[in-house]
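K.L.:
What follows is a group of structures, each given as structure tokens.
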Structure 1
Amino acid sequence: MIAKATTRFGLIGAGGIAQAYAQAFRDSDIADLVAVADVRQEAAEAIAQSLGCNAYSNHEEMADSEQLDAVVICTPPVSHPDIACEMARRELNVLCEKPLAVNSVEARRMYDVAAECGVKLTMATKFRYAADVIRAKSLVSSGILGDIILFENVFTGRVDMSQRWNSKPEISGGGVLIDNGTHSVDILRYFLGPVAELQVVEGRRIQDLDVEDTVRMFVRTDTGIMGSIDLSWSMNKEQPYYLSIYGSQGTVLVGWKESKYRRSSDADWISFGEGYNKFQAFRGQIENFSRAIRGEDKMLVTPEDALASVEVIEAAYDSLGNSRWQPVVHEEWVPPTVRGEEVVNAAGQVS
């Protein structure tokens, strides 16, 4: 039997998150990491050596030298738009780490260029691919919880951010709100749909940072469901469940080590998962993108999802600044071809 060809990826950025991607590629049968690029040559070489692939000191050289199908962008957020657009113009599909961009104008530019070049672009948001989150979504969608009333999410932990780029606003776009909050917003939308309005309250700054290190976000969806999100780099709420979804007929709890649900008619909790598996989530992410590139599957994170996450975080910072409820304005993204704009592909031909 002839082995099926794998999707060939290049990895741009060899920092902490890249280590998780490296493990995911090791475990995948359909996606191969064939090259790593980082301005720190030694960091690129460390990952490349562990996987037996090539290392480069810049992504342009990597794209010129390798036969790639796609790239994963793991660089700081402010650099995402330019790198993504450059790779798209080289006809490479792009999986970009969250947050997609630090503002919606840049995020839309990324999607416009990808559409013009005929390549796929998506935002990496690992929790969408966590097995227990997917099972929980199925339970909620089945209706066994009745009408959903309240959604709670907690992403808190004590982490020294003083020397990390995530706390440098000129690089990251903000603090814990854009960093961890992007995950929270995407998960909420995955379960409950569009966000109508929100309010964000900043907690006491414990670390000597130029950005927020603890916030609480209150959310109301288009359908009137309430939500609360707690985010912090400076405290740990010590809760075993990071998602709690309460309905009129039951509750779903998604946790780090177990997940379970109980209907109001049940005497006992029913287990449906074994908790969060980081590497399973990353592998699911790259494999979904690989299948989408081949036309075998749809991308789980659509352009609307990715752009909406940026818009919600923008509204969250507006609320943080004015201390009141803020409406979330979503402008539907329409590909340039549908807008009637002339499209020029990477070869310089009008299509």
Structure 2
Amino acid sequence: MAAKAKAPAVSVIMPVLNEAEHLEAAVGSVLAQEFDGQLELLLALGPSKDDTNQIAAKIAKADSRIRLVENTAGLTTAGMNLCIKQAKADIIIRVDAHSELASRYIKRGVELLAETGADELGGIMLARGRSAFQQAVAWAYSSRFGIGGAAYHVGGAAGEVESAYLGIFRADALARVGGYDESIIRGEDWDLAQRIKATGGLVWFSPELTVTYWPRGRFEKLIKQFWSTGVWRGDLTRRNFSAASKRYFAPPLMVAVVAAGLLAAAFGHVLGILPLAGYLAAVAALAVTAANLSLKARVALLVVLPSIHFSWGAGFWFGFLRGAAKTVDRSRVN
């Protein structure tokens, strides 16, 4: 009890929607933390279509540290804001229901928050897969040639960053900026980090913090996810162009060049096929040289990379030119 009195308390918030497959493991990784302080876990339950809410009720009944928060809107940002308002601790930690924390994630995160003076910090998203397709998606997450070179994907030295994965926050920093913007459905973490930094806050990355992430394991879900992500990235880039990373423009530019080439080819300019041919050759080379993948996963990578790049890139143009409106990630809804 003396150790608990010395360690700060934390409130863990977890938005949950259609996560029956992963919820118990995600919650278990929080409750099993090697952490001496008081801990509460708030689950923001959306209108799931599977057994998620029944599973949540069962695990909440078994552990008094868990509180259930009804999120009728079903949106991630709305659910997290509801939890933030009800959180009792001065440190708030976001965890997603399809992720699993390393055993000392909270302990070390709290220490780093004090050591660095950061308002927000995060670590590495360790994407993992079970099926060959999911393993290929996980490889794309951790490669600069997959979804870019953000530190939380590919690693790097500790330091100030553009945005953090999930996030360990000072509650007063969240209060200062008004929490998450509920008009933003995807990219809410990036937007929040920009607003924290605009008030003089520090956003920090540490490779010591790791979270296992289970990406989409089906083709149609992957397409839906990255289309909506691209749409919102285009919208957010339009809203705050100066803060956008240069890497955001790679997929939309690739889509534009390939589309222009195919249009030229349709009008008889045979060389117009070269951009697409060059891109597919590069994908094939990556599939051959990718490390630690089975033959099936390498074959899957031939589908995964174009699916990510073209759906994200086309979505970016849609969002940049027309705005995201109410575009949602249908891979989690259906």
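K.L.:
Suppose you compute Rg and Dmax of the Cα atoms in Å, for residues 147-322 alone for every structure in 1, 2: which one lands on 17.3, 52?
P.N.:
Numbers: 1: 17.3, 52; 2: 18.5, 62.
Only one of 1, 2 returns 17.3, 52 for Rg and Dmax of the Cα atoms in Å, for residues 147-322 alone, namely 1.
K.L.:
Out of 1, 2, choose the structure whose coordinates give FRET efficiency 1/(1 + (r/R0)^6) of positions 243 and 275 (r between Cβ atoms, R0 = 25 Å, to 0.05) equal to 0.30 when calculated. It would help to have the intermediate numbers written out before the result.
P.N.:
Numbers: 1: 1.00; 2: 0.30.
Value 0.30 for FRET efficiency 1/(1 + (r/R0)^6) of positions 243 and 275 (r between Cβ atoms, R0 = 25 Å, to 0.05) corresponds to 2 out of 1, 2.
K.L.:
Upon calculation of helix-only ellipticity at 222 nm (-39500 (n - 2.57) for each DSSP H run of 4 or more, over all residues; to 500) from the atomic coordinates, which of the structures 1, 2 produces -11000? Mind showing how you got there, number by number?
P.N.:
On the way: 1: -11000; 2: -15500.
Source structure: 1.
K.L.:
One of 1, 2 was used to compute distance in nm of label points 7 Å out along Cα→Cβ at positions 251 and 267, and the answer was 1.9. Which one was it? Write down the numbers at each step before the final one.
P.N.:
On the way: 1: 1.9; 2: 2.9.
It was calculated from structure 1.
K.L.:
Using the calculated result 155 for volume of the Cα convex hull per residue in Å³, pick out the matching structure from 1, 2. Could you put the intermediate results ahead of the total?
P.N.:
Values: 1: 155; 2: 135.
Structure 1 accounts for this read-out.
All of the numbers you see were taken from the coordinates with simple rules; none came from a lab. The structure presented is a predicted model; accordingly, all values stated were derived computationally and were not measured. Cβ atoms are built from the backbone, for glycine too; each structure is taken alone.
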